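What follows is a set of structures for review.
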Structure 1
Amino acid sequence: MGLIEALKGHRTYIDANLFIYAVEQVAPFAAVLDTLFRQVASGAQTAVTSELTLAEVLVRPFAATSEQDRMAFERAVRTQGGLRVVPVSRGILVEAARLRASTRLKLPDAIHLATAMQYECPVFLTNDTRIRTLPGLDVLYLSDYAPT
């Protein structure tokens, strides 16, 4: 089963690393992410990401002083079509702390997972294998769906 089929009908949380792969056209992930983000842009696939994603993806463009890259990431990480970019709330931070207390997650990962849970995303799409499935949240790894 391909990625689009696996996500169909499920609001999906998209982790920050996938925005980096998509904007930078990282092989072998570019083609599958282009398809995913077209589905999201058209509204055929619903997705959520945190405003934290923007802070994570802008680090390299700021370090390289690349205005073009900064603008590309800002265009990618904005509410559009089927994608909602949601704020980090107090409730998300409390849940992130709870997750950190029971796992070895780093704070950014815990915030992403807490956001996915608060916005009722049954699927969390990432390529970070340190992130594991939690009760009520199925973690899918992009590498399982990219051509080899």
Structure 2
Amino acid sequence: MEKTLVLLKPDAVQRGLAGCIIARFEQKGIRLAALKMLTISQPLARRMYALHEGKDFYEPLVRFVTASPLVAMVLEGRDVVAVARRMMGPTFGPDAPPGTIRGDFGMSRRYNLVHGSDSAESAATEIALFFAPEEIQACNPPAEQWIYARSGDELI
């Protein structure tokens, strides 16, 4: 199964949206493999968002994500990177369609509630920034047989 990192940014936590956002992923059938609340350091934020260094929003982003606690989680499921990103919606809340996390809860062009890895490769790198391997839990809940159909060994 594929894994991805999702961060519920400080605006989601401060607005009391963490529970309902986590519930959306679980209701979709995505498994929660790791979860923690923390206030990240500036060095960690700079590593996390290094690809944006030099852009006009980089420094405000670093200040924002380090200003207050966030929730970091590892989600697991078939094609979970793409599925989670579709569930989050486009980057800016005003542009995101209803039914997406940002579309339902976001109004800002700076505060966008959630971060999600953009590929399986970046997910592996980002997960390692927030979680030690032993913090990621493996389990196959009985309900999984009702989330995915199988064709031989392939989940469909």
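When mean count of other Cβ atoms within 10 Å over residues 2-9 is computed for each of 1, 2, the one that comes out at 14.0 is 1. Taking percent of Cα pairs over 14 Å apart, for residues 10-65 alone from the coordinates of each of 1, 2, which one would give 65? Working through the options, I get structure 2. Can you tell which of 1, 2 yields 50, 35, 26 when Cα extents along the principal axes in Å is derived from it? The structure behind it is 2. One of 1, 2 was used to compute helix-only ellipticity at 222 nm (-39500 (n - 2.57) for each DSSP H run of 4 or more, over all residues; to 500), and the result was -14500. Which label is that? That value comes from structure 1. With semi-axes √(5λ) of the Cα gyration tensor in Å, for residues 58-129 alone coming out at 25, 16, 11, pick the structure among 1, 2 it was computed from. For semi-axes √(5λ) of the Cα gyration tensor in Å, for residues 58-129 alone, the value 25, 16, 11 is produced by structure 1. For which of the structures 1, 2 does the calculation of distance in nm of label points 7 Å out along Cα→Cβ at positions 50 and 138 return 2.9? Clearly, the read-out refers to 2.
The numbers here are math on the coordinates, done by the rules we state, and not lab data. This structure is a prediction, so every number in the text was calculated from the model and none was measured. Cβ atoms are built from the backbone, for glycine too; each structure is taken alone.
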